[in-house]
Every structure is written in C-alpha cells, then in structure tokens.
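Just so it is clear, none of the values below were taken in a lab; they were calculated from the coordinates. Everything numeric here is computed off the predicted structure, so don't read it as measured data. Cβ atoms are built from the backbone, for glycine too; each structure is taken alone.
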Structure I
Amino acid sequence: MKRRVGAILVRENRIVATGYNGTPRGVKNCNEGGCGHCNGTAIGSGTDCLCLHAEENALLEAGRDRVGPNAILYCNTCPCLKCTIKIIQSGVREVVYHLSYKVDEASAKLFREAGVQIRRHAVL
C-alpha cells in the first residue's frame, strides 16, 4: 500500500459501508507480502497490483441495493478515474473528499457529466 486511503459511504445520515485500500479478502496484506507490486517484491514491470481502492471496497461492501440514490461517499483522497467510473455506476449522488489527487480534473469532468456532485472539504 503506497497510500493510506479510507472511504465511508453514507445514506440518510447513516453509515452504509466503509472501505480502505488493500488486498482482497483472504489475501495477505501488502505489508505481510500479499501484493508484490506494492511491497516491491514483484519481478518485472508488468506485475499488476492486487489491491482494491478504498472507494471500491466501500461500494463492494455495500452492494448496489444498499447504496441507493441518496448515498454520499466521503473519502480522504479525491477518487481516481477508475474509482470514479465505479462510483457513478453504483448510483452515489455526491462525493466529498479532502486531499487532491493527480487525476482530479478527469474525475471531476466525468462526475459533472454524470450528474454526481463532487466537492472538496477543507479543514479550517
């Protein structure tokens, strides 16, 4: 795990699911040798990362039925483009994040096109 990212999925002011980045269920965590890509033990440059992003984990934990049309996803980092696609598809209506990420503009453009609100939460 190169980044420590967490996500909380909320609907009607209730937590529906949580997620964090890491390996799939039943697989050793990165710091235990589970993902060669993340812990630097992979041989070759084509080794894929086994890890799920925090947003993916929260969506998978909830399932589409529990996400519902009024769900808000809170993340400490702006979702990457791959997670943005999954967030839109799952029916989340708003994403609130704290830290910017390198693909902010691509994600923001896609969120706008799909009618999903996105906003950055600034800590005072």
Structure II
Amino acid sequence: MDAQHSGGQTAPGTDAPPGALTSADLGAGLGERATLVQFSTAFCQPCRATRRILADVGAMVEGVAHVEIDAESHLDLVRRLDIVRTPTVLVLDAAGRITERASGQPRKADVIAALGEAIP
C-alpha cells in the first residue's frame, strides 16, 4: 500500500487525537490494535475482492477490525477524506489515526505490511 497520509477532522469534544477518525465517524467500533476501513460502492467488482482480503487479514490478526463504508451513503465523510475512487482502504492505528491509504484492490501481503506499521 502506498503511504499517503491524510488528516481528517474529528468531532469536537472527543478524546481522539487531531486528524483521527472515531467510531462515530465510521459507524462502527475501532479495533483494539488497528482498523481496516474500506470505502465501497454497490456495483464495484474490486470492492468485493477487497472485502474478502480485508476480512481474511482482520481474522488473522488479533485486535484488528474491518469496517466497510458505503461511499454513496456517506458523502460527507468521502469528501472530508478526499476519497475519489472505490475501493479505497485506510489503515488506522488504535487511536484512529490514518497510517496508510491506498486506492484499488490491495494485495493481502501489502495489507499485512501496512498493519505492521500501524501496530506498535
């Protein structure tokens, strides 16, 4: 995964660090150690393969959550994070900070390597 660091904004009054995503942003809980966030659309064929890859990696690595977000239903978040194609995958550390970002279908080995950078 090519590292493209991106800062999002969090809602005021949260305990998240600046630029971090929260469970409220994602509509799901963050993983204890890291979170794989996938932006998808309904008719995106590579999104289906990406879902399988991220689910496999999430099941292999303890404390890692996989969250899939329908880009069409979450346009505010898509715009805020400058998501321009699907699938786009964000790797978040335990605090919700984006450590890696990639567009297109990732390779499983690249996802595992990106998690290695997000998990201390």
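Computed quantities for the displayed model
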item	result
For 1.9 (distance in nm of label points 7 Å out along Cα→Cβ at positions 17 and 97, calculated) the corresponding structure among I, II	I
Winner on mean count of other Cβ atoms within 10 Å over residues 57-64 once structures I, II are ranked, highest first	I
For 19, 17, 12 (semi-axes √(5λ) of the Cα gyration tensor in Å, calculated) the corresponding structure among I, II	II
When relative contact order in percent (Cα under 8 Å, 6 or more apart) is computed for each of I, II, the largest belongs to	II
